[in-house]
Structure 1
């Protein structure tokens, strides 16, 4: 969102890096999320348990739950929640897991679900089977 111009130079809102120990630390040169104005850009989360650093692999359902819990922790660190999410991208190693992932996903986004795409990919970091990223927009209080 452009906030103003000075001699043709556009200024943009300040970027705030969001980091929380309640979600896995970034495993590369990226941030868990970046807040620009009222918009939060969340990096993809995989099913790493933030307490142990281990990947949850017992089932695709449990893996998806951990992914969404990790995203929730990042959202809360920015003062947001699942209701603020406007778009998600779901990456699946096996598109045949779509129905099970969708079942878990629907528990987190049951009212006014965000826009979304789901794609099959060749591989994900650490052997994960699902990764989800999102964009959230802080809701303005109603008057």
Structure 2
């Protein structure tokens, strides 16, 4: 962001020095326009931060997802919130375990079904890629968002 900010500042400085050498009635107007653009650029650079996507591993660590049950709900949340994957299936969660470099549980489908019984997932009527599909429920979202980040 600082590199972009410096380029804009340098261009505006260059433009301003070229305008100051003009001797015509629009000179003052052009200087005012440059000043307005400079103010806008300053405000944007101080208020506009481009968020970096949280990696899956960072997310798991921040939320302290230690058990497979919590990780599965957390991974479903991550897919929904950060990747726009909705609904998900067991293969999606398996890929998340691989991405996080964690060994997956022996019966992932069973964990998903048990978390659905707790109200964290809603079973979809339609399958996804030939497999049972699920959506994270409002309760599942609320549960993950309630976990402290530390």
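Comparing relative contact order in percent (Cα under 8 Å, 6 or more apart) across structures 1, 2, the highest figure comes from 1.
Work out which structure the value 2.4 belongs to, where distance in nm of label points 7 Å out along Cα→Cβ at positions 32 and 64 was derived from one of 1, 2. Label of the source structure: 1.
Among candidates 1, 2, the computation of semi-axes √(5λ) of the Cα gyration tensor in Å, for residues 40-111 alone that gave 32, 13, 9 used structure 2.
Source structure of the calculated read-out (helix-only ellipticity at 222 nm (-39500 (n - 2.57) for each DSSP H run of 4 or more, over all residues; to 500), -18000) within 1, 2: 2.
Of structures 1, 2, which gives 56, 34, 27 when Cα extents along the principal axes in Å is computed from the coordinates? Answer by label: 1.
We did not get these values from a lab; they are worked out from the coordinates using the rules stated. This is a predicted model, so every value here is computed, not measured. Cβ atoms are built from the backbone, for glycine too; each structure is taken alone.
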